[in-house]
1. Match the computed value 18.7, 61 of Rg and Dmax of the Cα atoms in Å to one of the structures P, Q, and report its label.
2. Given a value of 0.95 for FRET efficiency 1/(1 + (r/R0)^6) of positions 18 and 74 (r between Cβ atoms, R0 = 30 Å, to 0.05), point me to the structure among P, Q it was derived from.
3. Comparing structures P, Q by relative contact order in percent (Cα under 8 Å, 6 or more apart), which one has the largest value?
4. Check the numbers for distance in nm of label points 7 Å out along Cα→Cβ at positions 186 and 250 across P, Q and tell me which is largest.
5. Quick check on the output: -22000 is helix-only ellipticity at 222 nm (-39500 (n - 2.57) for each DSSP H run of 4 or more, over all residues; to 500), derived from one of P, Q. Which one produced it?
6. For which of the structures P, Q does the calculation of distance in nm of label points 7 Å out along Cα→Cβ at positions 26 and 274 return 3.5?
Structure P
Amino acid sequence: MSKRGVILFLSLGLLWGIPYLLIKVSVEFLSPEVIIFLRVFLAAIILMPVVIKRGYLRLLEGHWKWVFVFAIIEIAFPFGALTFAEINLSSSTAGLLIAAVPIVSAIFAWRLGIDDRVTGIRVLGLAIGIIGVASLVGLDVTGTELFSVALLGITVVGYALGPIIVSQKLSQAPALAVIAMAMVINSVIYAPLAFISRPTESVPMNVWLSVAVLGAVCTAFTFILFFSLVAEVGPARTTVITYINPAVAVILGVLVLSEPITLGLIVGFPLILLGSFLATRKGPAFESEPIG
């Protein structure tokens, strides 16, 4: 990997591990609807000028239906579920559970016939990842937090399906334009909800700053970095970023928010990451049919 690739890789790994911390800080004073609206709105006003300048909008002709589907599945439901979940869950727990996305992606790929190479290593990774999630939930999550875990399940499924929609239905459309328009669509969706739940009391400046960084840096800027990294090292090597984000989320949660290092984190953290790595690993298949 080139020096530029290394810088992009490390930058993206850090920036995509920060949102969990910023959301946790923000939900103490702002409603999830306000946080999401500001996040997608800021991203939209940053990304759209780039898209317009490059003439990408006209290339979305014939793709609008799937752009809308992508906006709902990849952003509307996942962002909403994640933000609501962090009202009760710690940022480190949320970040680690989201690390299960590659496992779910592998399952969808097998079932949809996109990638039917079912190897022993992948099956082992799937099992290890599930055990890791079960360990984290069983050891750390109380009964009152189970609903929040279920919400994160929506986020995981959405994040897993989003790239599949892009690769299968939007491969001929410029990815940056798809992302930018998805942000615009969600700005429209969340605007009335944000207005209804707008804050009625003073909000600390650090909260507004957290939301600003969440939208401008951790959403808009990171997508620009992401596409630069894909162009530099290719999509396959870019996916390794998935194994860095949760580590950043856990470290920040412990150091900045003083979240405890629990037994669930100690046991579940390495199992989920190892399972994700093995479940998405390429290798010779022993079976040509998807898991039934």
Structure Q
Amino acid sequence: MSNKEREARVVESFGRRVIVEDATGQRMLAELFGKRLGCVCGDVVRIRLPVHAHDTPRVVAVAPRKTLFARTDSRGRTEPLAANLTLLAVVIAPEPEPDPFIADRYLAAAAYAGIASVVVVNKCDLAGAHAPEFTKIVDEYRGAGYEVIQLSAHDSASVQPLRERARGEVVMLVGQSGVGKSSLTNQLVPTSGRATRALSESTREGRHTTVSTALFRIPSGGELIDSPGVRDYAPPLLEDAEVQTGWPEIRSRASACRFNNCLHLREPGCAVTAAVESGEIAPRRYESYKRLLNIMRELAPEYARRR
């Protein structure tokens, strides 16, 4: 590496322009060099410093990633979201109306990427947090084997378990718009200044407040990546047999199936469907697995034509 180049970390991304931080803590705006080069928040990159003071530094290379968290777009193409994560915190809340199928797909994607995950239940101070429909969803995650942290972003003391879990981690908050990710970011990193907005009074749905993905250092330890909320999410495409690896309650029972290549649909001697019938696996979680399997199959032909 020449004296005109240095290593840095992407701490905020805006498409072809990023904010990077070097080893001295200096932050600067940089542009990606070349159309084929792409990077995301959390990437370690090499930047080329400008010859003239009024020019912009350029990102010229991206280091190999330890992990990559990504999604599939409507055309079946993989879109990277964040690099080098060690923990994905999937945030759900009683308001806006929760979509556990999106949360399931986030949790599955973390497993596919080799990233640990935790379910963060926000807005526990609301009456809806104690409604039978919502508590059933939370219990399903516990029953599946996920770590669950319940808190309120408006109560700093209740956020302490999340602070402790984040120590030593590079954690990313994900979830539906309006579940309180920006409020949690402001609790974990008071200097972040992330904007927050109330739910729409007419629809009780979330509204986007975060427009960029950004990395912050948590004063109590660890790093946090905050990302824009979503209306929907699907992991990168997988073969049919791999989809089940994102469901711990299915993965733990698959070895007991009669057939090694069982997809747990209509095969005889399936230990997974037997567990669903007995109530050991939540029927909604099983339905979520089948939905993701179908999503993968629907997107695969389009993806195959375009890659």
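Any read-out appearing in this document is the output of simple, stated calculations on the displayed coordinates, not a laboratory observation. This one's a predicted model, so the numbers in the text were calculated from it and none came from an experiment. Cβ atoms are built from the backbone, for glycine too; each structure is taken alone.
1. Attributed to the structure labelled P.
2. P
3. Biggest value here belongs to P.
4. Q
5. P
6. This value belongs to structure P.
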